[in-house]
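What follows draws every value from the coordinates through simple rules; no lab data is involved. All values reported here derive from a predicted model rather than from experimental measurement. Cβ atoms are built from the backbone, for glycine too; each structure is taken alone.
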Structure P
Amino acid sequence: MSNTNPLEQSVRDQLERYFTDLGDSEPRDMLAMVVNCVERPVLQVALEKSRGNQSKAAEMLGITRSTLRKKLLAHNLQP
């Protein structure tokens, strides 16, 4: 039995699919791509679970409210 958590395994599976889909092409900026793909839904879920309360969402995420606002703007999620 593996010690890998389900979220980590899902990311690994999707990265394998990404490499398969790339074929002979070389990957570029993989870390930025993954962070961007993961960060947006994490922000959305935190806001949903906090009913739009940015202070609570920031606390859930372990970041400051100011950092949350910057990330929301970067992902075009600002209300």
Structure Q
Amino acid sequence: METAIIKIGNSKGLRLSKNILEKYNIKDKVELILEKGHIILKPIPSPRKNWDKAFKKMNESGDDKLLMSDIFEDENLEEWS
């Protein structure tokens, strides 16, 4: 596929079509890889992608319990009143 390099302010950029952005799930950022005379653009996945499924699986297996108490024995809660 051939595409033009366009001027953006004092820089230049590459314009990607809506179809490419959707097909490869490209949002705001890509990883730029320079490899053996090639430039590779790799989508950066959402950092929290599929967390909802992981949390549901943890809950179902009983693995979503607190590892430590949220109140310490020597904690003085009256200080915060």
When helix-only ellipticity at 222 nm (-39500 (n - 2.57) for each DSSP H run of 4 or more, over all residues; to 500) is calculated, the result is -5500; to which of the structures P, Q does this value belong? Q
Kindly point out which one of P, Q the value 7.0 was derived from, the read-out being mean projected area of the Cα convex hull in nm². P
Across P, Q, distance in nm of label points 7 Å out along Cα→Cβ at positions 35 and 67 reaches its greatest value in structure Q
One of P, Q was used to compute distance in nm of label points 7 Å out along Cα→Cβ at positions 19 and 51, and the result was 3.5. Which label is that? Q
